[in-house]
1. I have -0.20 for log10 I(q)/I(0) by the Debye sum over Cα atoms at q = 0.09 Å⁻¹, calculated from one of the structures P, Q. Which structure is it?
2. Can you tell which of P, Q yields 2.8 when distance in nm of label points 7 Å out along Cα→Cβ at positions 53 and 85 is derived from it?
3. Tell me which of P, Q gives 2.7 when you compute distance in nm of label points 7 Å out along Cα→Cβ at positions 69 and 101.
4. Consider the structures P, Q: one of them gives -11500 for helix-only ellipticity at 222 nm (-39500 (n - 2.57) for each DSSP H run of 4 or more, over all residues; to 500) as calculated from the coordinates. Say which.
5. Computing distance in nm of label points 7 Å out along Cα→Cβ at positions 29 and 93 for each of P, Q, which one ends up highest?
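Only the coordinates and a few stated rules stand behind these numbers; no lab work does. If you're wondering where the values come from, they're calculated on a predicted model, not measured in any experiment. Cβ atoms are built from the backbone, for glycine too; each structure is taken alone.
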Structure P
Amino acid sequence: MTSEQFRALCLRMPLAVEGKHMQHADFRIRGKIFATLPPADAQRHRWGVVKLTPAQQAEWMKHQPDAWVPAAGQWGARGWTRVLLSCVRATDAAAAVLAAWRNTAPAKLVAEVG
């Protein structure tokens, strides 16, 4: 998966918009970040980051440990998870982005989308 494919997955989420936070592209739903993408020149590896719950993070790491790593420090402890784009399966990345969006979107919107 490429950075552009990850970006496209994020922007396919209902009402998702791209912004910028500390030189990273971020993807938001109603002003809240559900995923980020560091600039290509700032990373040796192509990582995306998604906002999972700690339980979801553990499952993704168990499912495909070479592709999923907790973010540093308290961010990672709260479920923010780095995904190595060159290792992740596209279907898994799409499922994780959807989970991150659902974790962040207002409950009423999640219910409307289904």
Structure Q
Amino acid sequence: MKFGHIGIKVLDIEKTLTFYQTILDAKIIKDYHYPDSRLVFMEIGGTIVELIAKPINEERTLGPIEHIAFKVESLEEAMNLLEKNDIEHTEPRVVGTGKIIFFDGPNNERFEFVARV
């Protein structure tokens, strides 16, 4: 068995694409347009994420996934990127051998950036 992808229901596909490409350095690998939906597959750091846009999507509520984490080389550079894009984040804290921050995406998804200390 091999891992396939993570599917995320989105509220505003264009806003989400901009966020994922700017903040997460995502690359679009497939973009399917259907009469009742749009599915965009993106590669982010070796993981495939599927953005699922449908007119019936409503405001997101918290689900079973707590957050999606990405390793970064420099937490300071990552925080600067977030701040430059007016995205609030938590104060950095050390957990084990990593220094982490959390921030929210445009669909109420929760992200973590972690850098080694």
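1. Numbers: P: -0.20; Q: -0.26.
It was calculated from structure P.
2. P
3. Values: P: 2.7; Q: 1.7.
It was calculated from structure P.
4. P
5. Checked P, Q; max of distance in nm of label points 7 Å out along Cα→Cβ at positions 29 and 93 sits with Q.
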